[in-house]
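What follows is calculated from the coordinates using simple rules that are stated; it is not laboratory data. The structure presented is a predicted model; accordingly, all values stated were derived computationally and were not measured. Cβ atoms are built from the backbone, for glycine too; each structure is taken alone.
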Structure 1
Amino acid sequence: MLLVHGTGAWSEIWRRTIDTLAARGYRAIAVDMPPFGYSSRPENADYGDDAQARRILGVIDALELEHVTLVGHSFGGRPTMQAFFLDPSHVARLVLVDVALGLDTTKVASSVGWPVRAVLAFPTLRDGVVAATLTNPAFTSRLLRGLVADTTAVTPERIAMFQRPFAIERTTASFGEWLRPFITTNEQSLATDRARYAAIAVPTLVIWGNRDSVTPIDHGRDLVRLMRASSWAELAGVGHIPAIEAPDRFNAALLSFLDLNR
């Protein structure tokens, strides 16, 4: 089991899931995707779908994993799927959790105005914005509350967990390097090619919180209709991060799928 987190998160969001999987005899591996968590930051600051996917494939190769279940969450779903489309040879199953894949062909891409582009183009200004928001410990609770349906899930312990990697050198600058293309470009990749999903043959589970305000549940239902080999788990009253907001129900859905597709 190789678990890939989403934007702004890191491997620790999977802690309860990792422990549950290990107790059932699975080898569970959670990675930190650059520039988040305790990952190394690439000198070329390339955080596109292809670069991130090749990092996932590098983990599979380095650990000599023969039969992998890829689990992707939120925007981590894009490099997860990019890795699968680049080399599906070792992937036995897919689990997609509230993924942000950009497959909605009816949505008109928004154009970022020149003031935002100007700020993001200058590292000093960009770092100031990031330091005031994404890597500002005083802002973490507000950010998390916008991602969950049940705000009681935003405990002091979880806030501290998200903040721990902020101490890594150049975190603010690295976040800024990631943020600029994330906001100002509309990347197209294998992972955003809608036509590819209908041909996926490996067992696939799509898990979604039905109160997700980041990637609404209609995105999940569309994905299930599109994919031929998919199972569906809808978590009632849950927002964008099921693994920390409703870990018991999330883990139960995951284990049920794994047991059916051993």
Structure 2
Amino acid sequence: MTDAGEGVHRRRSPLTLFLLGGIAILLIAALTALGVWQLQRRVWKLDLIAQIETRIHAPAVDAPGPAAWPSIDASRDAYRRVRAEGVLLQDQTTLVQAATVLGGGYWVMTPLRTDAGFVVLVNRGFIPSDDKDRQSGASVPVRAEITGLLRITEPKGGFLRANDPAAGRWYSRDVAAIAGARGLAAVAPYFIDAEATPGAAGPVGGLTVVSLPNSHLVYALTWFALAAMLAGGLAYAVRSERNNRNSTSPEGGGT
């Protein structure tokens, strides 16, 4: 006769097994759907990267005027190569803190009053911290022809530091906030990252970093792996339950 403490297995009710199995199947389906979604996002991201590369190297077009501002879209217009002519209002320059491959310093954001009648902020480039006072002292309007990349306005301040217009401390290139602090009207809702001008003195342009994270394949494989692990666990649980039932049934030889 079998000892009472051996070979005895707790059998779950059919309802409990059904609920647990249903939850597991739903989770497997959800994880698989997330993996498929990440693969679709990867295709979208690769297409977006290809589009941006095409824009960056395309011939420059006129910077969008007021009629086009309502339809400007980040996915379609960001990093488009544009040009604009007019007068740089150097006395309205705003210095925005920056960290670049050249070290820490400032972006030099100067309004350009275009020949078309509107104003667009131009990121003329980077200056080191030591040049801050010299750059701030420039006040003579200068006629210029700007070619560069259209950039979408940045959020108001960073994660840890917020822009402080009253104190003149800027941590992001927030077009609306800068325009408001400078009393500028008819300002484009974007700014232009000026291209580098070889041999030119002053701010160093052409430091735009185009970096679009594309980890969607890693995410997809992670979701698929979790789904596979859960499916394996479910299969093991089903097999174990079946073996338990067979071992405790009269036909299974239990006494």
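Which structure, out of 1, 2, was mean count of other Cβ atoms within 10 Å over residues 69-76 derived from, given a value of 25.9? Present the calculation step by step, with values, prior to reporting the outcome.
Numbers: 1: 25.9; 2: 10.9.
So the calculation was done on 1.
For structures 1, 2, which has the highest computed value of distance in nm of label points 7 Å out along Cα→Cβ at positions 181 and 205? Intermediate results must be reported in sequence, preceding the final value.
Numbers: 1: 3.2; 2: 2.3.
Comparing 1, 2 by distance in nm of label points 7 Å out along Cα→Cβ at positions 181 and 205, the maximum is at 1.
Tell me which structure, out of 1, 2, gives 10.3 once mean projected area of the Cα convex hull in nm², for residues 173-244 alone is calculated.
On the way: 1: 6.4; 2: 10.3.
This figure was derived from 2.
If you work out mean projected area of the Cα convex hull in nm² for 1, 2, which one comes out largest?
Details: 1: 13.4; 2: 22.4.
Evaluating mean projected area of the Cα convex hull in nm² on every structure, the highest lands on 2.
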